[in-house]
Structure formats: C-alpha cells, structure tokens
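Novice: Structures incoming, each one as structure tokens.
Taken together, the values in this text are just the output of simple stated rules run on the coordinates, not laboratory data. Since this is a predicted model, take the numbers as computed values, not measurements. Cβ atoms are built from the backbone, for glycine too; each structure is taken alone.
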Structure P
Amino acid sequence: MTDEINIAMGFGTMIRYLTSGESHGKGYTLIIEGFPSGFTIDLNYIQQLLSKRQKGVGRSKRSLWEDNSFDILSGILEGKTTGAPLAFFIPNNFKSQKKPYLEKNLHPRPGHADHAGSIKYAHENIIPVIERASGRDTVARTLCGTLCLSFLNTFGVESLSHVINIGGICASRDANFDYIRERLQKSLLHCANTQAEQEMKGPIEKATREGTSVGGIGEVRFRGIPIGLGSYVHWDRNLDGSIAKAICSIPGIKGVQFGAGFDYANLPGHIAHDAFIQDNGFHRRSNHAGGIEGGMSNGEEIVASFVIKPPSSLLKPLSSINLSSHSLDKAFVTRSDVCFVQAVCIVAQAVTGIEILNAFLEKWGGDSHTEIKKHYEASYKHSL
C-alpha cells in the first residue's frame, strides 16, 4: 500500500491509559498503551507542567509537601519510547500521612463523591471513596497528557492554559496566544492579566479566613492544529465531544464550552458563524466556533473554557448525615484547597492533549514517531 492509501484508511493506534492509587497510599501507578516508539522523552517539560499543577495561591499544605517526582518502570530505553506499554510510579510523600485521617469516618462531604460512592460500593466507611476520588489522581493524568503534548509539539502543535475567573473576578479573554504565554511566565495564579490576578487574591484570602472555598473559570488553547481531526460520520468520533468528556472527568469541573459557547444564545447567525475573508490567503473573520466545526478541527485555534466549582472539603463543614445512625451531623473535616482553579487548568491542558493526539493518530497513525512523521508529511494540507 502507498502512504496515501494508508492515510485515507485512518488506521492509527489509540492512546489508552490507566491510573491506580490512593491519596494516602504508596503512590500512583500510570500505564499508557499505544504510545509510538522512537520518541525522546522530555523530562524537563514533564516536570515543568507537574510543578505548575502543584503550585498556586489557595492550595493546601499537601501541595507544598509533594515533589511529584516519578520513576519510569518500563517502556523507555535510552530515553526513547520502545512501543511497549509505558509504566510510571509517582510516590506519595509520607510526611503528609496522618493516621487519624485513615480512621473510620461516616460523615460524607456535600459536593464530594463520599455519599454516593459509599452507597454504590457498599462501604461502611467513606475513607475508601475519599482516597480514590482524590484530586491527587490528576498528577498521573497530567503526566500522561504532558507526554502527549510533547509529542504534538514535534508537529508544530502548541498549547497553553490560563485562568480567566476566580471568585467572580474576570480577566479578558481577548488576548492572543503569544501574549498569554509570555505573561504566564511571571504569574502565581496562572493568569495573564496582572490587574485581574491581583484582584483574584481577594476572594481567595477571604475564603481562607472564613473557612470556605472559591471556584472559577479556566481556558485551554491549542494552535497549529491541522484541519480535519475528529469526524462528523459518527457521534463518538466528534473531537469536541471527546475533549468535553475528558475535561468534565476532572474532579471539580461542572461545565465545558467551546469558543463563544453559551454566548451563542445572544448572537444572530450572521455574526455567530466564522465567515471566510481573504487577506494574503484565506482566514476566518472570527473564531466563535473555538476551532471545531461539525466535530472536526477547522484549522483555527481550539479554544475550550470550563467552570470549576469551589473545593468540596471545607474547614467549616456543612450539614451532613451519619451513615450509621442516619442522623444529621457535620461533614468530615480534612485538609483542603481553598482554590484549585489554576491547578485544574494544567490538568485540563494535559487531558485535552491526550484527546487531540488520539485524533491525530487516527488520521496519521503508525507504530513509530518516524513512521507517523512520514505519513503526516506525505499527506496534503488543506488551505480551506
């Protein structure tokens, strides 16, 4: 078969991954299947994103204790992937281990998985649910996504994430990609707007004093995306559907929109849709679609924003129930983030990278990085 025929058949291998571990267990195991061979792992890039996920104003002491180092168990030889399943282990820092935390508890926290999870799995204790439903699991997902982002970088695909709202304080969404990326380098809250970032600290400090928490809105952007990733022919191959599912699966996410999103309700059709214009080639007048039309990438930046609820663990607990006596009681009190919007942004960037790479591999896949490069370079590039 020629390369052109193979490309048209869409025979790409898909990335699959599993995580295992608990918040106060030994650590998290990550297994990735389907990652192409011959790719040089950029350890510095991985540690950079893991560090960004860890830090931020409003994070708990746990985030300061964890160093997010990891061990490579298999699938990499002399710094390059072999095509075999990749396995990593990310140890937990046992300085954060407190025995009372692991004692039996029957007081589920509203907003968390405690109540429904303990009933679903017939636990007489909410601790097994707390341990697995912890946001700590996202460190493994971030590691997987960072590998995928690094792979996409070799094909000219760039990505970023940033905070656009915390506690009702909003930053402008109009800044361009390069401006945002430059400003993020000096930001503690992962926000590109310096004035808004200073104001965002107010709701976080207030929530800290009052024993409550705050949420916000984040955004991911990807540019350099080829036209035609995803498909309209089946619902489960829609690119925006895959990305939305991945982002919504992150603990704390309660909604996702692409481009103009809910603002479409306020726009007439002749403004809402992204008309073509001609200026040294063809371009779009706007990007209200967020880079995806009909379930496929259209060549514009992919832009997805998402709302993040306030963390569910509160230092001043809400009313709850005792699962044993079925009487009203106070919810379980544990260590808690006051705000984790900036951390969730990093996780969202990572998991979006996984879905975009899967769509990329579906179109130009192969068993090795070299083979995929060959398929990609042999294919035609649409100008429209």
Structure Q
Amino acid sequence: MKRALWGLWGGTFVLGLIGVYLRVFVGKEVVGYNSYIPWGLWVAMYIYFVGLSAGAFLLSTLVYVFGVRRLEPVGKLALFTALVTLLSALVTIWFDIGHMGRFWKVFTSFAWQSMMAWMIWLYTAYFILLIVEIWFALRADLASVSRRMDLVGGLARFLTMGRTDASAAARARDARALKVLGTLGIPLAVAFHGGVGALFGVVGARPYWHSALYPILFLVSALASGGALLTFVVAFFWPRRGSVEHRDLVVFLGQITLGVFALDLLLEWAEFSITLYASIPAHAEAFLLVLFGPYWWVFWIGHLFLGAAIPMAILILRGRSVLWVGLAALLIVGSFFAVRLNIVVPGLAVPELHGLERAYTDARLHFDYFPSMAEWLVGLFSVSLGIGLFGLGLRILPIVEVSTREA
C-alpha cells in the first residue's frame, strides 16, 4: 500500500515538474488569466495553504501555551504541518509573480503604507519563529535518537548541534521556551493571516472584498481548515491506529473541527445574507456570480454539499468512528479550496465599470477565467511538494513521540 501511494506521489510530482518547466521557460503566456483578471488559481492556492498553516499553528498553541494535555501527542505534528503548508504557500505564490528572480526585492523596497509589504515581513518573522519552535519541540527527542548509527541518527546529531541531553530537566527548559515562543506566535499568526484577509478587505474598488469581516473570516476558516487537516492526518497516518488513545484523540480533534467549522459557516451566512438582502447591485453582483454563475457548482456542490453538509452530518452522527471522522475532515479540507477560489476569482470577474468589457476589445481582455493546464500542473507540483516534504519529515524526524515511533 505504501509503495502504491509513493508511486502515485511520484507520478504527480513529475507531472507538476512539467508545469514548472512551462512556467519558468515559457513564461506567463501559459496562464489563463489576463489584464482584467490578474489573479487566479495560484493566488487561491496560496491563501488556501496559508490558512492551513495558520490554523495548524494556532492549534499547536493549545498544547504549548495553554497546556491542553489531550492534544499533547499532536503538538509537534501541528507545528511541522504549519511549516510544510507555509512552504507550499510561498512556492505557489512565487510562480505567480511576473519576474520570479526578483522576489528578493520585496525585502529591499519596503513601503510602510502597503498591506502587502507588511504581510511579507510578517511571513518572514512567522517562518523564523516556526523553525525555532520546531527545533525546541524536537530537540530532546532528536537527542534520544542521536546515538543511532544510521541516517536518522546522523541527522539528529547535526540538528541538535551536539546536544545530547534528553533528561526531564532539559525537556522542562524546552517546554518553557516553547511556551514563550508560542505566546509570541499567537499575535503573529493572527496578524499575518488576518493580514491576508485585510489585503482583500482594504480594496475599496472591489465591493465583493471590501468588508471588515474578512480578517475575522480568514482567521476562523484557518482554524477550521487547519484543524480538519490535522484530524485527517492523525486519523489515517498515525502510528498505533486502532488503540483507544488514538480513537479518543481523533474524536476530540473532530469535535474541535466541527465547532470551528460551524462558526465559519455562520460568518459566511452573515456575509452572503446581509449583502444579498441589501441588494446593492455593485455589492451583490459578485455574490450572485458565485451562487448562479457558470461555476455555481463550486459553491453548491463542492463547498456546501460535499464540503459542509455531508461532513457535518458525519461528525454529528458518526463522530465516534475514526474512519468516518477522518473522511469528514478530508471533505472539509477540500471544501476550503472551493472557498478560496470563490474569494479570488468572482471579485475580479465583475467589471469595475459597466460597459468596460465592450469599451476595449482584445483576445486578452475578457472576464471569463478558467485555469489553464499549466496552472493546474504547477498547482499539482505545490501539493505534491508539500506531501513529499511531509512524508519525508515523518520518516526521518521524531514528529510523533519516539516511543510511539519505535512501537
């Protein structure tokens, strides 16, 4: 089974490399968006991965800051998930910028009044904090396996920089450092992912995005999607599956996901219902496009039916089954990809001025967008890259407890 899964991963990774080749050597001529719709699939995937990262990190703070002992086994897993999904997000958005080789200019051309500039520095601080926090979370377990004379042992000796103390006192010092770092990370994670929502919300020219609710909505959806991803991973890829401890852990994660996801749906209902009730054409047009446009099925089938109604029914009716909770979590994770697409594209698919689509005519000027094959392939690369890094980390790092891994 594992060989089949890794074989499937290898095939998707090679297909993704084809998309990378097209993007790097052919350029942005291979994309489906244009002057009127300058953002597409890659931006949607970027905010999707960022949400997964922020949500997983905030769940880790329940362990390292607030001391929720029932979640202690998944603390390191949550941190590592946050790091991998952040890397996937940054890789994806890197392909979207016009001149990929000039990414470093975002650090040398800072504009204090730019929301995007603030996001970049917040990402950098968050990335550094994640690396340091993961090091403290893994240090003692790495020290425990550093005596092994194999690849894992050699990597452990390198990462611990020769520190072999795995005593209770050393673990207590690491726990204190983790509490400080996690406490600092809470406002940082709230700021950087709330900042992603603010990046859309401050665009006054786009009524669909221009909402004070966006930063809050992004944070709640991050918790829901990150919690669902963690629940899925623990349900299907955790050692010693079938034990009472494993079932209780999955059930508890499923309950957290259900509660946060219900709050997210409530906020989404508020956003849609108030806008449509007011019936201001400039505000309602994009919402109507989401509900009844050419891609109505993304919202009604992908998001509400498969990604909301079915998993919530499963979590309520079969919430004690590891298999069903894991499947429900997977559906919720997929649902948020549909949510992100319905944030990015409809806001751009409505002309800012009525008649703009007829004022200038050109093959590259239109408001119809569907991702090109190259865009899908690059997206496949980002997903497979994240899965590969995640699988490699689980294999060579003590992401779960050392005793559990050896058992």
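Novice: When helix-only ellipticity at 222 nm (-39500 (n - 2.57) for each DSSP H run of 4 or more, over all residues; to 500) is calculated, the result is -24000; to which of the structures P, Q does this value belong? Before the final figure, lay out the partial values.
Specialist: Working: P: -10000; Q: -24000.
Attributed to the structure labelled Q.
Novice: One of P, Q was used to calculate percent of Cα pairs over 20 Å apart, for residues 48-159 alone, giving 54; which? Before the final figure, lay out each step's value.
Specialist: Numbers: P: 57; Q: 54.
Clearly, the read-out refers to Q.
Novice: Between structures P, Q, where is mean count of other Cβ atoms within 10 Å over residues 240-247 highest? The partial results should precede the final answer.
Specialist: Values: P: 20.9; Q: 12.2.
When mean count of other Cβ atoms within 10 Å over residues 240-247 is computed for each of P, Q, structure P gives the biggest number.
Novice: Taking distance in nm of label points 7 Å out along Cα→Cβ at positions 232 and 320 as the quantity of interest, name the structure among P, Q where it is greatest.
Specialist: Numbers: P: 4.9; Q: 2.6.
Greatest value across P, Q: structure P.
Novice: Identify the structure, out of P, Q, from whose coordinates distance in nm of label points 7 Å out along Cα→Cβ at positions 80 and 208 was calculated to give 3.9. Walk me through the numbers on the way to the answer.
Specialist: Numbers: P: 4.8; Q: 3.9.
Derived from Q, not from the others.
Novice: The value 25 for relative contact order in percent (Cα under 8 Å, 6 or more apart) was derived from one model only; which of P, Q is it? Can you show the working numbers first?
Specialist: Working: P: 25; Q: 30.
Only one of P, Q returns 25 for relative contact order in percent (Cα under 8 Å, 6 or more apart), namely P.
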